[in-house]
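These are the structures in question, set out in turn.
Since every read-out is calculated from the coordinates, none of them should be taken as a lab result. In this text the structure is predicted, and so the values were computed from the model without any measurement. Cβ atoms are built from the backbone, for glycine too; each structure is taken alone.
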Structure 1
Amino acid sequence: MSAREKTITWADPREAATAGARLSGLEYFAAMARGEIALPPISALMGMEGVEFSAGRAVFAAEPGEEHYNPIGVVHGGLALTLLDSVMGCAVHTTLPAGTGYTTLEIKVNFVRAIHGGDGRVIATGTVVHRGGRVATAEGRVTRESDGKLLAHGTTTCLILA
């Protein structure tokens with residue numbers, strides 16, 4: 001059995017959260033994109049990167065590798081689920097004013113195709129469907145970048161914490 005190793009580093013997430021609480025959702029993601037606020041540790045752990053943020057929309061990318069494999073030799077569904085939870089939640093976050101948070105209340109995911117480490121980058125897109133005063137819903141899709149094939153899709157309900 002040959003061993004493999006991957007080292008990841010991250011910044012203190014409390015500093016980013018404190019800085020982010022003073023910004024609107026869109027301002028928060030823009031500051032991260034400029035490198036003024038550190039990315040959350042989950043980004044380093046899962047290999048996710050923010051690609052695009054606009055009001056009610058978030059796009060992430062990830063490069064699945066063997067470190068994401070499950071016991072049956074394909075990428076664990078948890079990668080797609082994490083990408084979807086992230087982009088759908090961040091899409092909701094882009095609509096929030098400074099000092100307002102959110103949390104996922106419910107998530108539903110459908111896995112359409114297996115993801116393999118050699119297939120290249122995957123793109124996850126989240127879009128707000130409804131933004132109310134206390135509850136928001138969003139939908140998301142994970143596609144293979146090389147050919148646009150759908151890999152997974154889902155919906156979420158988020159509680160807005162004013």
Structure 2
Amino acid sequence: MNTKNKEEYRKLVLSPFFKAGMLKVLPMGTIAGLKITELDDLQCKVTVPYKYINKNPFNTTYWAVLGMAAEMASGALVQMYTHKSNPSVSMFVTGCNGKFLKRAIGVTTFICNDGQLIADTIQKAIDTKEAQTIKSNVKGYDKDQVLLVDFDFEWSLKARSKNNLFNFS
């Protein structure tokens with residue numbers, strides 16, 4: 001993996017200007033207040049606040065908002081390792097499972113610690129030129145580090161050849 005490309009992506013998503021760019025590519029994430037607070041080779045942390053627009057009728061954070069933040073924690077790691085890669089690598093969520101353990105009534109911080117597993121799987125996709133799947137785990141905690149939600153995302157990763165640049169299958 002190209003260290004320069006990883007660092008470029010890391011600086012981009014941790015920049016204060018990222019929110020403006022996110023409005024274009026993930027408008028609901030911007031409206032919900034998603035924020036990448038940490039990103040390194042091994043983990044990503046994403047926060048989402050409890051606020052009026054994110055709440056459900058039970059006065060907790062709506063499950064879909066939690067899922068969006070969890071996917072971002074996993075997806076940011078995938079994107080970091082595929083940013084400007086040659087060959088480019090397609091990424092697609094093929095499965096999702098979530099367990100909701102406690103009520104989310106404040107800021108929820110999602111942590112994905114699968115950076116090395118993601119990097120290894122992307123490298124295998126590039127080396128073998130075959131699609132690879134990976135299961136990535138993301139946990140969401142409240143301000144007191146109480147586990148609120150546990151998500152698993154299945155990603156399909158495939159290195160593109162010059163002939164399949166626009167083929168996302």
helix-only ellipticity at 222 nm (-39500 (n - 2.57) for each DSSP H run of 4 or more, over all residues; to 500) derived as -11000 - corresponding label from 1, 2: 2
Cα Rg over 2.2 N^0.38 Å, for residues 42-129 alone from the coordinates reads 1.29; which among 1, 2: 2
When FRET efficiency 1/(1 + (r/R0)^6) of positions 66 and 138 (r between Cβ atoms, R0 = 25 Å, to 0.05) is computed for each of 1, 2, the largest belongs to: 2
At a computed 13.6 (mean count of other Cβ atoms within 10 Å over residues 2-9), which of 1, 2: 2
Computed 3.5 for distance in nm of label points 7 Å out along Cα→Cβ at positions 82 and 106 - originating structure among 1, 2: 2
